[in-house]
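These are the structures, in structure tokens.
Please treat every number below as a calculation from the coordinates, not as lab data. Since the structure is predicted, the reported quantities are computational estimates derived from the model, not experimental observations.
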Structure I
Amino acid sequence: MIAIAAVTAQPLSLDAHVSAVADARHGAISTFMGTVRDHDPSVTGEVTHLEYTAHPDAEAVLRSIVAECIGNDVVVAVSHRTGLLAVGEVAVVVAAASAHRTQALAACAAVVERVKADLPVWKREILADGSHTWVGIT
């Protein structure tokens, strides 16, 4: 089941995602928070911000990704930010709940990997020297 599948400019809350999947039937909730870091090994210089841009269909793609990653006994809440984010800000949140830890952990990991690989959201890394580079555009 999909509790949340959002692509939004609004700040993300881990607590809201956990609350969306919490249920007395679930014995496990696995979470992931992706934050903006101050470096990227593929560029020279300090990263100060990331600017995320999403395709208009990104939210529908996100729902499809989640549906493909989960089984019948898993509930997932996932959101990806758009807009300009500073170092330390949360860019992605995933919460997956199930009766057992193995399903919750596997679903959380699968959603994170698929979002990274397949969600049509691109990022522009802005460096301390004012330069920038696009990531995820081929």
Structure II
Amino acid sequence: MHTLEINTTKRCELVEITADVQAVVDLNKARDGMVFLMVPHTTAGLTVNENADPAVTKDILRKMQDMIPVNDGYIHAEGNSDSHIKQSLFGCEMFFIVENGKLVLGTWQGIYFCEFDGPRKRKIHIKITG
């Protein structure tokens, strides 16, 4: 297993990690198989979305803030209740096909680490099979 470390810089941000994941595939000399990603945090997650236009990630973050504001009378009193809810909607694990040594993604797809309670030092566990 490989662990990728990310230092986030904002409370909420989407950090593209596609190249980082591909680098782990390359390091492991994986040709054909699967790559599994898992975020061991309850206030951060993963998603796949367009990586050609940075406005897309800005829109996602803006809409998440509209739908799940930071302060909304939450019972959990640590000040990060919204972060737990956002992570629950995005999820903390994903898997991808590796074929001929490359991640199989759509033309405009990128893999994003979703920070909802930063800035922090975060981890992504990566396991490759095949």
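Hey, volume of the Cα convex hull per residue in Å³, for residues 7-62 alone derived from one of I, II reads 115; which structure? Before the final figure, lay out the partial values.
Working: I: 141; II: 115.
It must be structure II, since only it matches.
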Matching 36 (relative contact order in percent (Cα under 8 Å, 6 or more apart), computed) against labels I, II points to structure I
